[in-house]
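Before anything else, here is the set of structures, which you'll find just below.
Derivation of every value follows stated rules applied to the coordinates shown; laboratory data play no part. Everything numeric in this text was worked out from a predicted model, so none of it was measured. Cβ atoms are built from the backbone, for glycine too; each structure is taken alone.
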Structure 1
């Protein structure tokens, strides 16, 4: 069975590890082996989970891109395989063409393109556009996949107070 070419919000939420209002993508518009385009309609919502007192600041586009990349990885995975968790390792060459997203004319469109990758990591380029096609934010992100064979697990420990030892 082939993955769907388009998805609504519920279909996206079923395929990425973000639940409830933290599933920020509204609709999968289209995708291929190297590209994905998603529609965003919640950027002006007053109850947006990433909104601050100054509005929805443009660096939130990196989270939108991360969710589109997670969806792309899930759709691109072999049928029947278990999706692997990914962690944003870096965001580079990010250009914020506007200070805020909540004032942009919507719906917004996020386009992400996988530039390179292997079983351990993936490099994507992304662009976020307003409804008129103006680029609001663009950049590159690297995702490192969890469960890499031979990886060393790192655990956090609580530092001890030297005075109490």
Structure 2
């Protein structure tokens, strides 16, 4: 039964996006994560879905917001160490856009050790996967989807939040 589900999933991905487009999605999602970790917030904004940048008050305000958030985290002894994208769990074409739900693994340094967190990122492409922009899926409910992606209401399957695992320092 599990092999049938794998075949159906593989068929779905083939019909929605080809493998190079999925690899490009992961590559760009990882670039966005790496930019965040390294503090290159201009690059993060470049790779953020434009509607989110607009809702944040524009490029400069979003960069400032990210810088402030990172400073606050560091002041509390927290730091994002890595962000790594997995294969998408859902790829769906809606109107002229392709949406991808991308599981993302985060490692965050905290005073007690390392938090390992499963997160989700939403990728959006308007050119069949040649380019992608992203939105954090954490806390993205139907009300927020109505604002950011009105055409995707009721269509995106965003997994429930999972509590992070703490790996304690010795």
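Taking FRET efficiency 1/(1 + (r/R0)^6) of positions 33 and 57 (r between Cβ atoms, R0 = 30 Å, to 0.05) as the measure, the highest value among 1, 2 is held by 2. A value of 3.2 was derived for distance in nm of label points 7 Å out along Cα→Cβ at positions 17 and 97; which structure in 1, 2 was it taken from? Attributed to the structure labelled 1. A value of -13000 for helix-only ellipticity at 222 nm (-39500 (n - 2.57) for each DSSP H run of 4 or more, over all residues; to 500), calculated from one of 1, 2, originates in structure 2.
Cα Rg over 2.2 N^0.38 Å computed as 1.14: which structure among 1, 2?
Details: 1: 1.14; 2: 1.07.
The read-out comes from structure 1.
Out of 1, 2, which one gives 1.1 for distance in nm of label points 7 Å out along Cα→Cβ at positions 81 and 113 as computed from the coordinates? Comparing all candidates, it corresponds to 2.
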